[in-house]
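> Once you scroll down, you'll see the structures, which are given as structure tokens.
Derivation of every value follows stated rules applied to the coordinates shown; laboratory data play no part. All figures in this text were calculated on a predicted structure; none of them were measured in a lab. Cβ atoms are built from the backbone, for glycine too; each structure is taken alone.
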Structure I
Amino acid sequence: MKRNRSGVLFLSAMLVAGVLPCLGQSHWAVTNTFHIGGEGGWDYVTVDAAHHRFFVTRSTHTMAIDENTGKVLADIPGEIRSHGIALVPKLGRGFITDGGGSGAIFVFDMNTYKVLGRISTMPDSDGIIYDPGTDLVLAVSGDGNALMAFHPGIDPGNGKVGPPIELGGSPEFLAADGNGKAYINLADKGLIAVVDLRARKVIARWPVAPGGGPTGMAIDSAHHRLFIGCRKPQRLIVMSTEGGKIEAALPIGSGNDAVRFSDGQAFASCRDGSLTVAGESGGKFEVEQTVKTADGARTMGIDQMAHKIFLPTAQMEPGAGGSRPAMKPGSFEVVVVSRQ
């Protein structure tokens, strides 16, 4: 083959000048849609990457789904208004928040999917995570303006959650740094509450402005950053955990409900069917890509090993007389976005 010396020199010059960084940049795209069906709405998604499955709450039940085939592996019943799932693999236990009635957390066996017990909590029990650093399950009560914390080895039949930690606002979601601190979105106050888990008290409150109405949250503990999805206005806030300094405020879609972080990128899923992908370049955060997913795909879970994102949604029918749109029966599905 004849070599084009001028072309080689031109390409070399472009590489030296840094004109082609996009060649090494990851690209995300919709690669599948699992048509699952079943009754009930949906809320948070939690991925169990080691077993290639994810869990999604469906109002009165919680589904375990094979992440490669979309097959329903199990359906955990009994909830009134399920919200989130936390997994503790070392004990083989999962925890489901139920915000209905007086509030509860269901404990289930991750291997058999059998419900082991129901722990009484606070009304509107919502976001939940497991923090390996403190070996605590952390759950928030939206109506109770509080954080609940307990060890995952709790007696699932007779265990009691200790006194709640008052937050001074209505929490949405949360993250933990693994070193004894938790960070909680206070949606009604536009603040992040910083909780010392060992002292069991709020030690700081940081504003999310120029964002507002914080909902989704993720953490990059290694680089001491929070990623916060805001609805009013629509922003992805990058905040330092070393004092609450705002490092970036990036535009996202409307109706954010979840944020995730993986391999140097932050993801914000929104009800308008957009998935914003943000990353850092030259010390500055910027939007790298916006993926069109599906209307209503506002929550998500990410498999960091397989580089897949799972976003539940359903087809909606117009509400009668101007009321809210209703979910079309049997139309529940999960959109899969993968790194290319």
Structure II
Amino acid sequence: MDLDHLVNTIGEWLRGSGPESDIVMSSRIRLARNLAQFPFLSRADDATRGEIATVLKKGVTQLSKGLGAPLNYLNVDDLEGLDRQFLVERQLISRELSDSHGSRGVGFSDQERVSLMVNEEDHLRIQVLRSGFDLDSCWEEISHIDDLLQEQMNFAFNEEWGYLTACPTNVGTGIRVSVMLHLPALVLTKEIQKVFQALQKISLAVRGLYGEGSQAMGDFYQISNQVTLGKSEDQLLKNLKDVVPNIIAYERKVRNAMIKENRRSLHDQVSRAYGILKTAQTISSEETMHLLSSVRMGVNVGLIDDLQIPAVNELFLQTQPAHLQKLRKATLESAERNVSRAAYLRQKLAGHGGVSEN
């Protein structure tokens, strides 16, 4: 499969079309599963990894029939580093799968809502993504996919402990429920620390843009359950469905307060961010994410009226290192990427007026 045709499209997590999508970028559910007849990957040699990949590739391919839609399958170990990073940026594979070794792969749907990672930490990681705050749809689809897979293969399961996984925190249901939030106002006012502390008390983890160990670039935060053992899928789903609306309300409250009480300062920040993005001659990925975060908030609070959220979301993706190089059809060093990124932003934002004076 040629990945180049994806370059000018936007991934599901940034589509900006789901419920509460001004703040909730995406909802995601992952299930960890292992084939009963094989050891965990930490104890598998290269030959065994190859056998696992062969079995699961066949299962993923057959899954297309049950879903009524084709799944693209890629052998990740055959991909160049740039293509692997490209898939990470689109949230189709994890950094762990990209950086691993030996036989491994990924199957994903054309809409990029479904992704099945083979030989990541576990034999199989099933992922369903939805734009906005839509955990119910995620659960309905991933549960269906899990049922279809269990009709054709035997997963490691213990009557007392549940599904057996490589990491003890996933034992039980093997489920990881997460929501990606854009929280610039809470970050700007430093209220985000209160959110972190509250989430920690109820055993919810906070991670950056690309999961565990990654930075919270662009004020993106993933909130997810930390453990699954002893909890049902419904309990874990309910936990996030109860908590996330409170964070959404908190972010909106702070945004509204900033508009009412400190409009000039907010206007200045958004204006500066927009101006730099429109005129910079060289700019890093990290700075771009930071500035786009301010611009995105500016659009949502009505300070920018000539730019739409999907267009801003597209810039978040297309200015990432692998996407940028794919767009330019060239391998670029860091300094070259910074120049190319600035040129791309100037081109995309040309003709847009700026921040409203009102």
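> Out of I, II, which one gives -1000 for helix-only ellipticity at 222 nm (-39500 (n - 2.57) for each DSSP H run of 4 or more, over all residues; to 500) as computed from the coordinates?
It traces back to I.
> Follow-up question, since we're still on this one. When you work out Kirkwood radius over Cα pairs in Å, for residues 138-249 alone for each of the structures I, II, which one comes out largest?
Largest one: structure II.
> Comparing relative contact order in percent (Cα under 8 Å, 6 or more apart) across I, II, which structure shows the greatest value?
That would be structure II.
> Which one of I, II has FRET efficiency 1/(1 + (r/R0)^6) of positions 42 and 154 (r between Cβ atoms, R0 = 30 Å, to 0.05), as calculated from the coordinates, equal to 0.90?
The read-out was computed on structure II.
> A follow-up question, please. Suppose you compute Cα extents along the principal axes in Å for every structure in I, II: which one lands on 78, 48, 46?
The read-out comes from structure I.
> I, II: which one has mean count of other Cβ atoms within 10 Å over residues 26-33, as calculated, at 25.9?
This figure was derived from II.
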